[in-house]
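Structures are listed in the sections that come next.
Each reported figure results from applying straightforward, stated rules to the coordinates on display, with no laboratory input. A quick note: this is a predicted structure, and the numbers were derived from the prediction, not measured. Cβ atoms are built from the backbone, for glycine too; each structure is taken alone.
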Structure 1
Amino acid sequence: MKRIGMLLAAAALSAPSAAFAAIGCTLSNPAEDLRYLFPEMTSYKEDLKELPRMKNGAELFGALKDRLGSDLDPIYETYETPYTLYSVYKGREKVGVVHGVNVPGKGGVIQVFLSTDPKTAAIRRFFFQRLESPAAKALRDKTFRIRFEGLTLADFYKHDYYVKTQPGAGGDKVAAIPAPTLDANGLPDYEATLRGVRKSLILLDFFVYGRRFEPFFEKARAAGAAKENP
């Protein structure tokens, strides 16, 4: 996986022109990076998603906050933040969808990228393009990142459900991922990483996969409401 680190080296973010300028997340070298991820690639397409230009953009922005379960960052997660999707093709067949997000970390912005299966929406590859952190070595370690492969957004929503109803349940695939051994300095970036993976999956569900995982979110939300109001 060292090759990933070389190909997807940290890229300097463009400085915002104003205090509240939106900052997106794009691959440093799409043609080279995508070909490494998909050796069979014959072409790719970039698709820019901007919530203010979408008919239901305001609703999606509120839904993102609800599904992340936390406040949105005023720099990297504004309503104006653009999102770039990369659709990868082999001939006419779409073989992958790649998407990255910025999340604030202890040592600076963290850029989390996911490569997903266009049919199942499952994670094929999870990697960092930018990660300046005291926990960088542990978080980049293949044995940690590979545990996310095969997961879908449904698994994160199921995790929310299990936390509320059956903590430690065997079916909780997210909870089953061993956390790296980190000290207090590294823990915030581990938590930011998990948030980044979840955030990217939510946005992919909005933009690409037709919100197919909404029933799992609704079930988790209902479980939470039942626990708060028994």
Structure 2
Amino acid sequence: MARFIIKDNETIRKKVYHHIREKILNGEIAPGERLIETRLAHDIGTSRTPVREALHSLELEKLIKSIPRVGYIVEGMDVHELEQICEIRSVIEALATRWAMEKSNKKLAKSLMKNVEKQEKALSKNRLQEYIELDAQFHDIIAKLSGSDRLLELDQTLRRHMLRYRAHVVYAIDTAIRSVEGHRRIVNAIEEGNTNKAIEALQYHLQQSKEDILQYVLSEHPQ
């Protein structure tokens, strides 16, 4: 793990927590890998106390689990959890799309189209990390323009949990291209002002993403 130095003591606990959490969610710390307090503290450049607190918080989130006489390990891939997350996202984002279109359809369409164009540009230059960030922003735009902070919070939480499943999939260029095409279909329906069509396009896109992830999970982590 690359050394990560923290100098701001006032925010050290928060930074340690987010640092470890992101490495789990983006796949840098793999499912089944053991998390050793002393090693993490050394790699991060801090004492064991904030690391211990971070691990406890991550256990509450069910990203890691504690095993007697072993310590903490990263939770593995769970197909049933993935399916549940995708199902819940489908409902939440459909509602977000409806509310956002009702509030300001023109602003929604314009913001999403600008985002999609940036995604296409990033892929054309093989900047996959930039594309991944833009992909997340696409869904954030819809949730933010829905006008509901609670809905935005729920959607962001669900998408963060999906990162550990998606991390290996989104770096495949064919999957990324297919995802952008799905985004374009959503935007086209929004531009038409057709709410039902936009929701159908969104749910088809999420279903396709789930199938891409499942193909990876089942091939790499047989149940």
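Looking across 1, 2, the calculation of helix-only ellipticity at 222 nm (-39500 (n - 2.57) for each DSSP H run of 4 or more, over all residues; to 500) that yields -25000 traces back to 2. Highest-scoring entry among 1, 2, by FRET efficiency 1/(1 + (r/R0)^6) of positions 28 and 108 (r between Cβ atoms, R0 = 35 Å, to 0.05), is 1. For which of 1, 2 does mean projected area of the Cα convex hull in nm², for residues 76-147 alone, calculated from the coordinates, equal 5.7? Value 5.7 for mean projected area of the Cα convex hull in nm², for residues 76-147 alone corresponds to 2 out of 1, 2.
Ranked by relative contact order in percent (Cα under 8 Å, 6 or more apart), structures 1, 2 are topped by 2, which has the highest value.
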